[in-house]
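See the structures that follow.
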Structure 1
Amino acid sequence: MTSAHLTFVVCAAPLAERAGDLAAAMVRAGWQVSVAVTPTGAAWVDDHAVRRATGRSVAVNYRRPDEPRRGPRPAAVVACPLTFNTLNKLAAGISDTYALGVLNEALAAGTAIVAVPMVSDRLWPHPALGPNVDRLTAAGVTFIDPQTGQPGARPVRSGTGQKVAEAFDPAWLVPYVGRASAA
């Protein structure tokens, strides 16, 4: 029996450096995992670590017409880390990167999305952010605090991103996404 498919969407923030660890945690939970990275986030991600964990390279760009599909539609999507830019584009329905295309398609299809926003306290007061978090929450996105693993979207104190990334426990994601056998 094949396990359910999960796609990780990774954006450009310190937690992106842990993409291999995060993917490995989901593989241990029984998921078949692929990783979609924003173009800016690609510089933060160790493709070798992701390949070791998942057996697949990261996907940054949309596939060419002559390339085969990348796999089945995911049963769940985890956006970790989710940046200010990608969060706001998702709420607006913008799909100008492959990673946003994955997120928008999942949102439209009602696929479970778990998001771990890494937004600094400097950007948190921006007038677009609060309404967009509310809009995505109402659409079914589950937000997880990267500092505690608890439900909710909260700012990260500017300058502490690396410490937050180091302290993040990939196992925090499993209760929100579930095990593949339950999907």
Structure 2
Amino acid sequence: MPVYPVEIADAIREPKFCRIVDSATAVGAEAKFDCGCFVRVEMRIAGEGSVIGDIGYQTNGCGYLIAAAESVCSRLFGGSLLELHGDIEIASSDRPDCSSAVVRAVRNAFADHRSRLIEEFSGEKALICTCFGVTEESIEDFVRSTRADTVSEVSESLRAGSGCGSCRMLIQEIIDANG
């Protein structure tokens, strides 16, 4: 009797994304203490549209975690942060906790990327959305003038929060403070 279901066994037979990414601009990790495994995701994000030019992962996890990492990396590779709209969930009925660990590692990598961009930002105003270069002042002005009360409204008009999604909590804080 096989150890893994056929779709999992097929996904882990020849992993394409199990590798270190040279010149990574985003790195995130997650650990699962219930089984003692970890997953580390590295990406190289660059260009006008913040395109994920390369992505890879390392793990000591089981086949389910490897299959989840392969699925997420396959979906993200070559895409832009704008296309994601903050959505990187994947479905896994066998081991949803493995899928969740990979998604959290990716989100941590996006947060790392955002932190790096903020460090490079040399403007005088606080940069909230690094994907589209939207400042705190722009979001505050928009919220005050339109009485916007959802992140979606801000995203539709300013694009802030519609890329990787890591700034959505900050946008909500601005809405709450200025609404």
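In this comparison of 1, 2, the computed figure -14000 for helix-only ellipticity at 222 nm (-39500 (n - 2.57) for each DSSP H run of 4 or more, over all residues; to 500) is attributed to 2.
Each of structures 1, 2 was scored by FRET efficiency 1/(1 + (r/R0)^6) of positions 11 and 51 (r between Cβ atoms, R0 = 30 Å, to 0.05); the highest score is held by 1. Ranked by distance in nm of label points 7 Å out along Cα→Cβ at positions 67 and 115, structures 1, 2 are topped by 2, which has the highest value.
Can you tell which of 1, 2 yields 21.8 when mean count of other Cβ atoms within 10 Å over residues 107-114 is derived from it? Derived from 2, not from the others. Taking Cα Rg over 2.2 N^0.38 Å, for residues 83-170 alone as the quantity of interest, name the structure among 1, 2 where it is greatest. Evaluating Cα Rg over 2.2 N^0.38 Å, for residues 83-170 alone on every structure, the highest lands on 2.
A value of 24.9 was computed for mean count of other Cβ atoms within 10 Å over residues 3-10; which of 1, 2 is the source structure?
Working: 1: 24.9; 2: 12.6.
Only one of 1, 2 returns 24.9 for mean count of other Cβ atoms within 10 Å over residues 3-10, namely 1.
Once distance in nm of label points 7 Å out along Cα→Cβ at positions 99 and 139 is evaluated on every structure in 1, 2, the highest one turns out to be 2. Can you spot which of 1, 2 the value 11.5 was calculated from, given it is mean projected area of the Cα convex hull in nm²? Label of the source structure: 2.
One of 1, 2 was used to calculate distance in nm of label points 7 Å out along Cα→Cβ at positions 43 and 131, giving 3.2; which? Traced to structure 1. With relative contact order in percent (Cα under 8 Å, 6 or more apart) derived from the coordinates and found to be 25, which of 1, 2 does the value describe? Corresponding structure: 1.
Coordinate-derived values only; no laboratory data. Source: prediction; values computed, not measured. Cβ atoms are built from the backbone, for glycine too; each structure is taken alone.
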